[in-house]
Structure formats: C-alpha cells, structure tokens
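Each structure below is given as structure tokens.
None of the figures in this text is laboratory data; all of them are computed from the coordinates on show. These numbers come from a predicted model, not from an experiment.
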Structure 1
Amino acid sequence: MPPHLGAEELVQRRIHLLVYHTSSLAGLPHRDRMRETSLVDEPYWLVCRPGHPVFTQSISLEGLVHFDWALAGYDRQFESSLPDPYRHLFQEHGVPRYRLLNQFACVELVKRTDMLTAVPQSSAQAMAEKGEVAAMPIPGDLRFSIIAAVLCDAANEPAVEHFIKCL
C-alpha cells in the first residue's frame, strides 16, 4: 500500500510493521511515533541484457541518462529524496521512461530489450554470475536502503521484535 496509508494503518494498530525503502518513509505523518530498523543498505547497480550498447561507451551518469530506463516503484517521494545532481539530471532527460510495480518486472523487461534498470548490488551480481544479465556499478552513490518501522512502544509486542530480528 502507499506509504502514507501504511503509516496510518500502523498508528491505528491495524498492522504492526512497515517495510519500505528509506525514501518512502521520509516525511511520513506520525514518523515521530515510529522506531526504525535498517534491514538492507547497499548500492544500486545497473542491470541490462548481455551485449547491451551501454558497454560500448565510457560509463558516466551523464551518459547513462541517454538510454531508456525502467525503474521499480519510482514515485515522487523517491524522486525528491535523490541527491540534487541525480534528480535534476533524471528530470532533464525523462528518466525513468517506465515506472513498473517491482524490480522483477524491470529485470524481465531489460533481459529482452535495450532498457536499463537498477537493482541492489547483491541481486545484480547474483544474476550476472548466472549469465542472465550484465551488471555494473552505477556511478555515484545511489543506495538501496530498506527500513522496518514499528510504533515506538512495539517492545510490548515480543512477536514483532522477534520478526524484525529475523529480517
């Protein structure tokens, strides 16, 4: 569900836990009532089909924006959380061309087309080792950062605490 609805559900105690990208939680209502735990923090890597023309040029962020991109869950809140150089460059060049529901859909698209996408480093390397895609670091420091958020008094609910530790 959209992050702002998830925050409301959490405050109303209809759910116990939110798991979102860090940028999705930024600026949420009731965030001061939440305790956050970092689950994942790693760089995004570029993923494309093997033999993609992107490998025929010098890799720079300015060069990458000239290709078509499909990104998962790319919303206005995520866009506004990007560092200024990325945000301005992406806006100027219409990146991403497509916004898809999830990273799996993006990866399946790039396997069959000249689209580019971004996935966490660990996923990109695993797929590249299998030969499914080609992958490389994206210049700069774009991070895949996932956070679990619970209400500050969630310590009263041992099952929730145990679940977060398992993540």
Structure 2
Amino acid sequence: MPVHASKEDRMNEKFSDIEKYKITKGAISGPWSLMEQVRARAKEKFLYELLFPCPNNFDYNQGVKCFENGSEYSDTLRVKKQIEEKKIDFFGELINQYYGISPSDASLDPYYRLAVQYNLPVGVHLGLADPRTVFKWTPNFKASLGNPLLLEDVLKRIS
C-alpha cells in the first residue's frame, strides 16, 4: 500500500513516521501536482506513481488539481517522457472505481500499453472504500467495479 502524497502539513507527519520507523523504501501515490514537492523533500528511496483517472481534474482527497493540462488523464507523451526520465516508477493507484469507471474501460488502454512497454507495475484500487470519502467526494463509486475479474478483458486486449 502506498503512502499517499498530501499537502505539506500532512506530509511532515508522514515523513516523521517514515524516519521513526526507519523505512528506507516505499511507494508514493497521489496527485501529480504534489509528487514533485514530495520528491524534492524525500531523503529515502521511493517509487513514484502516476495516479489516474482524475475526473474533473481534481483530487477530492487532497483538494488539488491532478494535472497541469486540466485533463482527467495525463498526456501519454508526457507520461512516456517521465517514465524515460525515471520520474514514474509505476501506475497506481488507479482510482477508476471511485468515479464509476471499470478497470477495463478503453480510456485506460494507452496507459496499460505504456505499462507493458516499460514493464511497469500497475496498482488498481479494488474492493471497498471509506463511506465518508465515497459519499462526500465521489458519489459515482461502485463497489462492483472493484472486482478483480473485471481486469480479465483488458489483460486479453493488451497482452
């Protein structure tokens, strides 16, 4: 499970815990707009992810825009460049379920193809979520879209 990138006050607490428990490797997940801030402060070795999709280009958990381009998805050419520059280590957490999007939706295919091309892991949110988060920020959340069997179609399509 990744550490969720957050605004500075909450990240201070997380970095404190990382030092306290002597964590030397981990994964940082969150909106791209916060990732560079975290990268600049991190002394430890982390894997950095690309969080998507981001409906309305807004991460309701952190209260920030996800992508500079105003899109719900990061531009794939930019993503490819960031992978090649070693700024993205994995895709995840895919939060399609929060927005009522199946993990096998064709809109995710360009990213799955990049993951295959660059041999990157993909972390997909599956299962349930905190009802306070779901009802307050993401009313389109569907528990049924957290079924791992929904990945079967995309695995056949992409491989």
Structure 3
Amino acid sequence: MEHNQELPESEISALDEKADLLYQFVGLYYDYAMEQKDYGTGEKTCMAEAHILKTIAAHPGVTVTEIARQFNRTKSFVSQTVKRLCEMGFVERVSSRRDARVAELYPTEKGLALDRAHRRYDAHEVAATFEELAQYCTREEIETFFRVVAAYREILVS
C-alpha cells in the first residue's frame, strides 16, 4: 500500500479519528477475548483456548501446525495454549503413527463437554450482541460490518 500521497489536514484528522476508534475497539475486544470465563462447565478458560479446543473437537488428530495455520497464529502461541488445555484435562497429545515427532491432538470427554458448552454460550452471546447492536444499526449494517471484518481479515493475512 502506497503511503506517500499528501492528504489535506481535514482528511488526516477524520482518518485519525477512525484509526483511534479502531484501535480502541481492537484493544477492548482483545481484553474480552483473553478474559477467563466459565462457559457453563464450572471451569474458566479464555476465548482463544475455547476456539482452539473447538478446532480440535471438530478435527480430532489435528496438529499444532495445522491449527496455527488456520488461526494465523504462531506455533508457539498455539503450542502454549494446547499445553494449558492438556494441563486442564481438555486435550490429549498422541504421537502420530506416521511420524513420532508429530503430536496429534484429541479432545477428552471433558474437552468435548466444554466445547458443547462454549458453542451454546457463543450462540447466546452473539444473539444478545446482535439484539444490542440492533438498537444502533440496521440488520443490513450489521451484516455489512461482518463483510468488512472478513475483508479486513483477508488484507491482514495476505
């Protein structure tokens, strides 16, 4: 992206306000995502742990490398998260039959219970958030927001 173009001061100011709003939103959402929550099982995990567990439950035998690629995270981040999930008893590491150096990941029964609880929690939270957003935006505006988020994600990962 070319950043050498001169912009009028009024446009710089308007774009600066948008950049600040986006920065504030990302920071608040990050805090929300990292907050430890009880998704209905009596144990607390953060959103990153719950979503990585969701991937493991949906794809038993998946590897850290595959999850890192899917979430565009470092193998180190995913490995540390999986380590916590294993310590909490939600996930098991099993050496691959094809390559003993590779660990395949499997949900435990406890992990499957958390995954089910988390998916129900997310569905209720998303529905409640949509209801709150409907006080400020039309359904079409909300859908447009998610199209923009999807496009922004593509820009960031490319």
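To which of 1, 2, 3 does the computed value 0.95 (Rg/Rh (Cα atoms, Kirkwood Rh)) belong? That value comes from structure 2. In this comparison of 1, 2, 3, the computed figure 31, 14, 10 for semi-axes √(5λ) of the Cα gyration tensor in Å, for residues 17-88 alone is attributed to 1.
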